[in-house]
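Heads up, there are several structures right after this.
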Structure 1
Amino acid sequence: MRILGIETSCDETSAAVVEEARILSNVIATQKIHAQYGGVVPEFASRAHMRQLPGIIRVALSQAHTTLDGLDGLAVTYGPGLAGSLLVGLMVCKTLALSLHKPWVGVNHIEGHILATAAENAHMGYPYIALVASGGHTLLVRVPAPLQYEIVGRTIDDAAGEAFDKVAKVLGLGYPGGPAIERVAATGDPEAIVFPRALRESGNLDFSFSGLKTAVLYYTQSLTPGEAVRQSADVAASFQKAVIDVLFHKSLAALQKYRCESLVLAGGVMRNQPLRAHFSQACHKRGIRLAIPAPEMCTDNAAMIAHAGYLHLVRGEQSDFTLEVAPNLSL
């Protein structure tokens, strides 16, 4: 079964063709305009999707050496995300499905992230714990069986990726914050400053990054301009370490609580190289099976949506044309 996937939930416009678990193409266009505003501007994102998506679909089909008629089905993100951005992708998918008389399915964006990693690691088995960390979400999910999910922990305020963006803004590093923090932190001392790790009490699987972000703000405000410049790398490294420590601590607690031996990482924050190294080393030491997506599969992309769509379509699950976007969709 050959599936065209469409992803337009935020500021990446993407189309991909997947044949079962094999990615034939995965075209991603990141919108650069948002950097000057320090965050995603929803109206600009929607307009960019409208301009770019038709051409990106053509490129994805060409790279996969197929045509619209050669597809067996379509899949599209319908939530969560920005309403206007989601609407562009959903309308294009509906139009193609109607004109081609092909089955199609709406996909949960978070499920796409989880399944993108699982698809590359078929040996993981069930049950497993998935840690999803991105600009909009920080979740711990128990996955007892294929396409079954139970959220066992979530952020009560800022998501991990959001905290990276906000701290990068405090430090004057620009947007997006994740790569900027990682770049500056590479020359800093992660032990230089002890920032708080919230909700560490036993049995609590929820996250909170708001206090950490505020601690960084107060610390930088206590410095002279010269000190702030000299200590920026140490601040970035210490903040980054605090986030990594919290994410691993909570993941380990979830694995122990639910007696799982496998951990799947998903979401844009997983591109962070120190995080990947810490999880790899710590899980290997404890005998935990770990699945980390390739860096290009961490951020929003249509291949993960196409793969999730394939799994639903082969089970006979389809969407109808009454499906609407769901910006606040839960897993």
Structure 2
Amino acid sequence: MYYIGIDIGATNTRIAVADEGGRILKRIRFSSPHEGDENTVAEVILEKLRSEFAQYLDRVKSVGIGTIGPVDLRRGMVVNTPNLGIPTFHLVKPLSESLKRPVYMLNDCVAAVWGERRFGAARGVDNAVYITISTGIGGGVIVNGALLLGKDGNAHEIGHIVVDYKYRLRCGCGGYGHWEGYASGSGIPRFAKYIAENEELSPEEQRSPLYELALAGGLRSEILYREARRGDAFAKRVVEEVTRINIAGVASVINVYDPEVVTIGGSIALRNPDLVIEPIVREAPRNVITRAPRIEATPLGDDAVLYGAIALAMEPPETLLRMLQQAI
């Protein structure tokens, strides 16, 4: 018996087939469609399944999907996502009707924490949080063994915790002062520009070539962390500010959910563990009122959502099954 896991991202979609032990037997990656209608994403996935996984499909028991959101789990669809050219699209119904198999869907970070519980750092743990620091900032939460979903499946938007009460910067969602608006891949260029324009800087910081790049809004995260590691004064200044915000965000999540373990993933965090994850591990526990949890990089790496989708297919959470039963 096999299980299909699907990870739908803003840039790429990945599909994997796993055996009953969760071992991935085959995987593919392709560009997520940005043009089409509400059925295009599902149609592309079905075409890839038939062309790349035909030898497995007859013995597939179920399918799990971890997708960018927001989601509407009762209708099995993504609704008004700001990150894909097709903002609203169906997933569960067209896939289940075509494959004649159960199909389960979660937001990507929510799927990831479910994957951590089955395959990763949260095995044997009833209270866990997964945090991604990437193009955006998001999370998934398990409390007392129950996967938190919310009324539609979006009880995970930790990236929109307000970390700046002065509301200096606008987040991509339209709100002000949000964690994601400062410390994500999409927010860092705007935050660096704000610092260059408004903060009192030393002569050394102003002489940095990155200072002019920031003023132009072009200081991307990969450049920022690379040059901070090399000692650039302006880059170090921005990284220090971003780090303070990340610590505040993670500490807030810990105070709210009281987890035993927090795992951190996402491209920015995993590619810069010394400048992103290690300061959080050191400093976040000093800002919480509860017993500090274990904090670490996800052992599932870039595959956290993919493994989460596989775990979802193998063992759909009770909170999701109850929600779907109520929708019938």
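Rule-based calculations on the coordinates, nothing more; no lab input. All values reported here derive from a predicted model rather than from experimental measurement. Cβ atoms are built from the backbone, for glycine too; each structure is taken alone.
Some points to look at:
- Winner on mean count of other Cβ atoms within 10 Å over residues 79-86 once structures 1, 2 are ranked, highest first: 1
- Structures 1, 2, by percent of Cα pairs over 25 Å apart, for residues 15-166 alone: label with the highest value: 1
- If relative contact order in percent (Cα under 8 Å, 6 or more apart) is computed and equals 26, the structure in 1, 2: 1
- With distance in nm of label points 7 Å out along Cα→Cβ at positions 23 and 271 computed over the structures 1, 2, the top value is the one for 2, the highest of the group.
- Computed over structures 1, 2, distance in nm of label points 7 Å out along Cα→Cβ at positions 191 and 311 reaches its largest value in 1.
- Structure from which -14500 was derived, helix-only ellipticity at 222 nm (-39500 (n - 2.57) for each DSSP H run of 4 or more, over all residues; to 500), options 1, 2: 1
- Origin of the value 0.60, where FRET efficiency 1/(1 + (r/R0)^6) of positions 55 and 207 (r between Cβ atoms, R0 = 41 Å, to 0.05) was derived from one of 1, 2: 1
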